[in-house]
Structure 1
Amino acid sequence: MKFVKSHGLGNDYIVIDGKKLKKKLSKKTIINICDRNYGIGSDGILILEKSKRADFKLIIYNPDGTQAEKSGNGLRIFSSFLFNHGYTKKKVFTIETKGGIVTSEFIKKTKNISYFKVAMGKAEFRSKDIPVKIKDILAVSKKIKIKNKTFVFTSVSVGNPHCVIFLKQISSKIAKEYGPYIETNKIFPKRINVQFAKIINRNKVEAEIWERGAGYTLASGSSSCAIVSAGYKLGLLDYEVDVKMPGGTLKISIDKNYNLNMEGPVEEICTGNLSFK
């Protein structure tokens, strides 16, 4: 069974055509494939399926075997797979995800790197829709205590749930130390993606990310959208923002109705044949 592996700013995914699967991937198989010692190693698996609502359908699996609603880097990687491996000749096409239908646009290709712009949908701040178990209608500028440290967070859904925390100083150590506890906190019934962000100016922000079901990650498209959404909601960021992460930078734009666009690169790493029990 053939697979393609690509990365978006160090966030890597394995892409498989669902028609070529001889059997449905079990949770154990997904975990084994994503394992960096015993498998291929990746931040998740992307499965191409047939859609009745869009040009293509994408199923996203986290490395712990759970399904994700949406992934920004995953969508660009999936788009690159479709465009560069003969599934579409259209430069603009739609993709159905568990978190809604998005539109992807091919921008350019230089050597082995393809650039795509993805309309990520609309940011949602209502607590019940994220979900966040608090009494307030909006999960904006709320406090959470983790390991005797209190953080002020804003939660937002961009098709999947996020908890954004703005700090004066951020580091991978902070993300790794507090991210797991926030992800699994009882106020987030479906767990949550966690972002620690530092504002450089109104058009630039730096971020460290703890991803739900994957752990510490070098970059995340949906997390970048969440950060810009929260920053814009709080009056800290403008319409167009560069989000700099350890893996690289994504360009995020947002309008007054909180509709989001994400633009960034994808680099193909390898193709191969997958064997599993």
Structure 2
Amino acid sequence: MMHTFQHEAMATHWEVIIAQQENGYAQYAAEATFRELDRLETLLSRFIESSDIARANHLEIGETTAISDETLECLLIAADISLVTGRAFDPAYHSLRPADLATDLTAYTLDPTAHTLTSRATQLHLDLGAVGKGYALDRMAEILLDWAIPSACLNAGGSSVLALAPPTPTASGWPIGLGEGPHRRTLSLKHASLSASGTAVQGPHLIDPRTGQPSPRVTRTWAFAPNAAQADALSTAFFIMEQSTITALCTAHPQVGAALTSLTGDLSVYGALRTQLDR
């Protein structure tokens, strides 16, 4: 018994599939996740003038603003991914930086104790589009667990998926596809997330933060990670990174996996994702 619920937020389509529950109870729980999603959008969206991110983007260089627990947590996750990817991921890459700001320094600083953000940029441009959706999926999953719903699958825009326990006691996981055409494979996803990045929908929009130039990659990338915020950010970074550095990252972080398509459609799989597909 599975129930599917849908919602629009953060300029994309969201879906929550709940298994092993009565429809009425599942609906109330799904509505609770969507209320949390809408609340997070008011904090994380740069398009909402009162949000933490919009206020941060109006800061002058050296100015500071208070931010919520959720915004701080999301930015700290982004900072971790930026660090492990050698700044192939940077939610402030489009900021106007002063000439004397070292290239290895971020365009802003965080004070986790005071819950504040300080701008180092002439014009700060924070955009959490490549991590905020994943972060929201993680928070929505926490809501479902609070409702004692262990079996569910959530996705944002069809490109970021977070799976909890399998839909039935005998299932190995939620069937999620990756790859294209005859090379497409199915992953049984559980207690983990898979996120994809590419140019099919928005065109060549992914910029290398280190160079300011569009990524030369034209094929899709996928990231597998323990949570959706990490997977969301990593799939964007993998689209920027060279294959050798992706391999090295997956080796250094055994819980992370990657998949890349070639121009001929062949699918190359690395790290934890290879282990998952071989099961």
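Here, each number is a calculation from the coordinates, and none is a lab measurement. Being a predicted model, the structure only gives us computed values, none of them experimental. Cβ atoms are built from the backbone, for glycine too; each structure is taken alone.
Using mean count of other Cβ atoms within 10 Å over residues 78-85, single out the structure from 1, 2 with the greatest value. Present the calculation step by step, with values, prior to reporting the outcome.
Values: 1: 22.1; 2: 19.0.
The maximum falls on structure 1.
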* Which structure, out of 1, 2, was FRET efficiency 1/(1 + (r/R0)^6) of positions 46 and 254 (r between Cβ atoms, R0 = 30 Å, to 0.05) calculated from, if the result is 0.75? -> 1
* Which one of 1, 2 has distance in nm of label points 7 Å out along Cα→Cβ at positions 62 and 190, as calculated from the coordinates, equal to 1.2? -> 1
* **Structure (1, 2) behind the derived value -5000 of helix-only ellipticity at 222 nm (-39500 (n - 2.57) for each DSSP H run of 4 or more, over all residues; to 500)** => 1
* Asked: Any idea which of 1, 2 comes out highest on relative contact order in percent (Cα under 8 Å, 6 or more apart)?
  -> 1
* To do: For percent of Cα pairs over 30 Å apart, find whichever of 1, 2 sits highest and give me its label.
  => 2
* State the single structure among 1, 2 that was used to calculate Cα extents along the principal axes in Å, for residues 6-69 alone, giving 53, 22, 14. => 2
